[in-house]
1. Figure out for me which of the structures I, II the number -15500 belongs to, where helix-only ellipticity at 222 nm (-39500 (n - 2.57) for each DSSP H run of 4 or more, over all residues; to 500) was derived from the coordinates.
2. One of I, II was used to compute P(r) over Cα pairs in 10 Å bins from 0, in percent, and the answer was 18, 44, 24, 11, 3, 0. Which one was it?
3. Comparing structures I, II by relative contact order in percent (Cα under 8 Å, 6 or more apart), which one has the largest value?
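No value in this document is a laboratory result; all are computed from the given coordinates. Worth saying up front: this structure is predicted, and the values here are computed from it rather than measured.
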Structure I
Amino acid sequence: MPENPQKQPTLADLNPWGQKAERHWKKHRPQTYKGLKADGALFEVLEGVGEAAELMYSQLVEKGVPEVQANEIVMSEFILLPD
């Protein structure tokens, strides 16, 4: 019986934070994006960013930070990186 090859993860498999980072970096940080992609590290980095962003967002909201403000904090920490 043939083995089922494991499905390779795709960008669509990222959580919403990872997807936001992917879209933003592709458009606004093309050198970083291309470098990570060329190194084969893009998915892994985006997945880590997405998980960290999700955790921070949840912790902020649990502490009583309004969702809009928590979103802004997470976006500035993980997605909207300085050049």
Structure II
Amino acid sequence: MLCDEILIAQKELAEKFGLLAEPSCAATLAAYKKMITVDGLISDDKVLLMITGNGLKDSNVLIQWNEKPSARSYSDWLNILC
């Protein structure tokens, strides 16, 4: 699904390059990756990807990057520790 590819590209831009881009800008990286696999673009070709938007505009998507830790009850902890 294209939306998933864009979110993966957004996360990759943040993790590898320190760029927090909004999804519409991360679409450039997702499209580049698709062009390599589908259209036969050579990965050694020099390509300029324009990233102009700030990821803080859409901070809700950042929540999707990390799963919430599961909460354990008191009795769960007792079973684990004892």
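1. Working: I: -19500; II: -15500.
Going label by label, the one that fits is II.
2. Corresponding structure: I.
3. Details: I: 34; II: 28.
Looking at the calculated values, the largest one is I.
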